[in-house]
Structure I
Amino acid sequence: MNQIKEDIQAYLEKIIKEEKQVARDGKIPDYIEKVDNEDHGAISMAMTGLDGRCVKAGDDEGRFSIQSMSKVISLAVALMDQGEEKLFQHVGKEPTGDPYHSLSKMELQEDGGPLNPMVNAGAIAVVGQIKGNSVDDKFSRILDLTRKLAGNKEIDYNREIVQAEGHDLNRALFYYNRYGGYVDGELEDVLPIYWRMTSIEMTIEELSRIAAVIANYGEDLETKEQLIPREVVKVLKTFMVTCGMYDQSGAFAVDVGIPAKSGISGGIMAAIPGRMGIGVLGPDLNRHNNSIAGIRLLKKISDRWDLSLFNQ
């Protein structure tokens, strides 16, 4: 963030104030609104530089579930366990152009496999490749990495959200994957890990720190420990660009040009390689299930500070 020669805090406060009106234009999923206690029109944003300095602006929304943003972390764990060649025998590398929970492209494909790790079917296949002796053991590996990336050993998942989420469609995706040979074992060996990881809660500052470690090529901002290998980070950032914003990923790449992953809690985690990490939370979603205010805020800072990868 040192390259930015203006008062970052003041500018973030300014654009958040500008976006307050449109922030209420979307819909919050019922169980998210109830269990996460998220408010219509609320917006918060945090930016963390590679030196660890964090600037936050907007509403103080406390902790929220990271939902599909957790797919970046589970993909990192699975890649470290299996390597690219083996893992991508179970999941593809292509955007779907469909909603995150859709089966349609799997049904139309010749091999029938999940298209990428950022949609539900692909993330379930990825979770099935994480090593461990039990559900608790496998999930703890995702949670431990999350805690290290965020710099908080107390981060945990919300049991209420696990119970509140609709599970039937994910069960169908699991069985479709197993029918095609893309996931092994029983449902109770895989899906509880997936449900828990999407229910992990954190603050907007912690989300921006995770993004900053990814922007720092996997190296911890303080200890300098290589938390994620550089070659794995390259894969993560690629999927964040091509598939990270559901079926709005192409438009987001053109308009904003930053590797990012969204979740239906209204969060967006964005990593600008070699510069900073950003966390945005705006619970009101558009028809693509992305944060309305979050996308508009990221476009504004990308344009103002020339952050798009495609301008480099």
Structure II
Amino acid sequence: MAHFPLTAGAFGIMAASCPSWPVLTQSVRSVSDRVQRWLAKLPLPVFRAAGAAFGLTLWALARRRRYIVERNLELCFPEADPGQRARWARETFVSFGQSFVDRVWLWHGNDGLVERRVALTGRVDLLQQPGAVLCFVPHFYGMDAGWTRLTQAIARNWWTFYSPQSGPAMDRWVREGRLRYAAPRLVARREGVRPLLKGLREGAALCLLPDMDLGARDSVFVKFFEQDAATVTSLPRLAKAAGVPVVPWICRIVPGGYQVEVMEAWAGYPSGDDRVDARFMNQQLEGYIRTMPGQYHWLHRRFKTRPDGQARLYRP
């Protein structure tokens, strides 16, 4: 979605003209943190109403993103009634807005609040056992809530990828939020997979999010909701190289907060065939999405990269 960043050059001019800029910046951060700790005490319905309003505002104003969401749903659910797809599209923006606003209490609320509002269900014991584990974590909007609760509840060596956010203030907020519990290792994508393999060999719980279109490199084209989708093969390759199980978990937005569901490890995975394994991953993800279509990250152009000779699926 659109944003209006202050450029690095503007920040440089301001810093050069104000010797006390670092002190001022630290003061602003301190005030911001205190305000968020105060806001975190508000009832959950207040956050959900604010998040819904934020999401619906984006739905009304961010026309390009709305088109992408509607096009993705059309491609993936051609059998659905157009009215149903329109409701899922609005729900997608509402879910995005609510999960974004909820970060205030997730990252600044007290420990008991996080524990009460984010329930852990399923095979949580698989993440508590000693030894490395590779988690498949698709892009549902409850993802940050799930990560926060799991790292709070299970003291172990957690790793995941981290993509820098737009703007230093946003980047600091997100980074510090994801570092709240368990001192996890956030690996920049530019570092590649070697550090991840090293972490797994040292017993890490690595959360991988390989369900986005990252281009043709290191990807195979397999079906996702009957559409050819460039699908990265890092999940089966890391699982094979490290000899570790793949345990999926998802997190859904529910009226009382969030519900994390840890699932059984995938039996017989990886098979050794990247195409077979990528298709299996997509099939599993399709099943998860069908349980909550309006909470998946449809804002992303999942089918942007096309096989040779295939036409674009999104308008310019």
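Mean count of other Cβ atoms within 10 Å over residues 133-140 was computed and gave 22.5; which structure, I, II, did it come from? Corresponding structure: II. Here mean projected area of the Cα convex hull in nm² was derived from just one of the structures I, II, and that gives 14.4; the source is I.
Here Cα extents along the principal axes in Å, for residues 61-148 alone was derived from just one of the structures I, II, and that gives 39, 35, 19; the source is I. Looking at structures I, II, which one was relative contact order in percent (Cα under 8 Å, 6 or more apart) calculated from, given that it came out as 26? Computing relative contact order in percent (Cα under 8 Å, 6 or more apart) on every structure in I, II gives 26 only for I. The maximum of distance in nm of label points 7 Å out along Cα→Cβ at positions 213 and 301 over structures I, II, that is, the highest value, falls on I. Assign the value 3.4, calculated as distance in nm of label points 7 Å out along Cα→Cβ at positions 205 and 229, to the correct structure from I, II. Label of the originating structure: I.
Every number in this text was worked out from the coordinates using simple rules, so none of it is lab data. The structure displayed is predicted, hence computed values, not measured ones. Cβ atoms are built from the backbone, for glycine too; each structure is taken alone.
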